[in-house]
1. Using the calculated result 0.9 for distance in nm of label points 7 Å out along Cα→Cβ at positions 130 and 170, pick out the matching structure from 1, 2.
2. With distance in nm of label points 7 Å out along Cα→Cβ at positions 90 and 106 derived from the coordinates and found to be 3.0, which of 1, 2 does the value describe?
3. From 1, 2, which structure was helix-only ellipticity at 222 nm (-39500 (n - 2.57) for each DSSP H run of 4 or more, over all residues; to 500) = -11500 calculated on?
4. Just checking, which of 1, 2 has the largest value of distance in nm of label points 7 Å out along Cα→Cβ at positions 138 and 186?
5. Upon calculation of FRET efficiency 1/(1 + (r/R0)^6) of positions 34 and 98 (r between Cβ atoms, R0 = 25 Å, to 0.05) from the atomic coordinates, which of the structures 1, 2 produces 0.50?
6. For which of 1, 2 does Rg and Dmax of the Cα atoms in Å, calculated from the coordinates, equal 19.3, 59?
7. Give the label, chosen from 1, 2, of the structure having the highest value of Cα Rg over 2.2 N^0.38 Å, for residues 74-177 alone.
Structure 1
Amino acid sequence: MFQRKRRKDEVELDVPDEDFILRLVSPDHFESWRDARAENAQILQPFEPIWGADALSELRYRDMAREARRSFRNATGAMMLLIHRETDEVMGGINLSNIRRRAAEMATIGYWLSRRWGGQGRMTAAVRRMVDFAFYDFRLHRVEAGCIPENDASARVLLGAGFEEEGYARKYLRINGRWQDHRLFAIVREEDEL
């Protein structure tokens with residue numbers, strides 16, 4: 001279950017036994033977000049769409065924060081930051097997007113993590129928490145994810161979070177300027193959990 005904080009648009013998800021929480025993107029974290037993204041640009045860019053000239057601008061970030069609030073209010077997305085509990089530093093990001101309702105009741109999950117916080121199971125914990133949120137707060141049935149074949153770290157996160165590999169999609173997404181193949185993963189809420 002999510003918690004609303006001091007402002008009505010401030011939403012947090014607790015991640016038990018971890019040194020971070022998940023917080024809806026808000027204007028408060030621009031500088032920390034910008035620094036984390038800039039510091040990790042070389043490791044993130046090969047796995048993301050090409051960044052525009054304004055990718056780290058405050059205007060772009062504020063637009064993202066507005067969209068995060070709007071999509072959360074409408075239950076069409078949940079764009080969160082991993083926030084260190086003690087320092088309030090942005091450690092990474094995770095989002096639930098492309099939510100389809102009615103017969104589908106599913107969404108896509110994506111994520112990134114600063115290199116200095118990686119390799120310790122944090123993103124696997126964040127993905128598990130976001131999946132719980134998707135299933136029990138947004139009442140979704142299925143969460144999907146994909147990663148390019150070379151992104152072994154992302155595949156390990158998904159498998160560690162309980163996803164199953166379902167297939168391979170040719171030229172699935174435009175990543176780093178090229179249409180790239182992807183390994184496809186999904187996790188499904190069991191019928192008896194409805």
Structure 2
Amino acid sequence: MNVLKCLDKEEKKLLKTVSYKADETVFRENDECFAIGIVLKGSVKIVSYSHLGNEIVFNTVNENGIFGNNLLFSSSPYYKGDVETLSDTVIAYLHKNDLLSIFRRNESFLTAYLEIQADFGKALNSKIKLLSLASAKERLLYLLEDNDGTVRYGSITSLAGELNLERETLSRTVSSLVKEGRIIKDSHMLHLKDRLS
């Protein structure tokens with residue numbers, strides 16, 4: 001949902017727009033969050049690194065998406081990872097006091113904002129459930145069920161990352177489920193066989 005469509009002309013003047021190049025760090029882990037960021041163009045990832053230097057991507061925010069919204073009103077409003085651009089990106093910032101002011105007078109914006117918050121909470125609960133499943137097969141089947149029987153992926157490596165599995169484990173799992181006749185594999189897509197009409 002594009003929350004900016006809910007703002008009037010005067011409210012849009014409260015936005016501060018900043019342009020970034022690809023691979024730029026917008027915020028660093030532990031920086032304080034003073035505003036929500038609305039991605040107008042491009043995309044960002046929120047990422048941290050393990051002690052061994054492995055990248056851990058918490059979230060990717062694309063055009064019309066928001067970040068910082070879960071931190072802004074937190075008792076500890078500090079970024080849990082770096083915010084980095086994935087391409088040339090334009091971000092509109094709305095500071096906390098301005099956001100509260102808009103909430104007070106613009107019910108359609110408040111409703112759209114709360115919908116984004118609720119959807120994020122549902123997605124987080126889904127991710128927690130997914131990661132609590134013990135086997136690779138259960139995780140993949142759950143992901144398919146949770147996405148109406150179809151999952152599109154860029155690469156097996158990226159899908160393995162989403163499922164918190166080793167690439168080889170996921171490859172074997174996909175092959176096994178295809179042999180069992182439970183899923184169908186197309187180019188960069190997996191389908192639950194019993195959900196196809």
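1. Value 0.9 for distance in nm of label points 7 Å out along Cα→Cβ at positions 130 and 170 corresponds to 2 out of 1, 2.
2. Details: 1: 3.0; 2: 1.7.
Source structure for this number: 1.
3. It was calculated from structure 2.
4. Once distance in nm of label points 7 Å out along Cα→Cβ at positions 138 and 186 is worked out for each structure, 2 has the highest.
5. Values: 1: 0.50; 2: 1.00.
Source structure for this number: 1.
6. 2
7. Top value of Cα Rg over 2.2 N^0.38 Å, for residues 74-177 alone, among 1, 2, belongs to structure 2.
FYI, it's all coordinate maths here, none of it is from the lab. For clarity, every value in this text was computed on a predicted model and none was experimentally measured. Cβ atoms are built from the backbone, for glycine too; each structure is taken alone.
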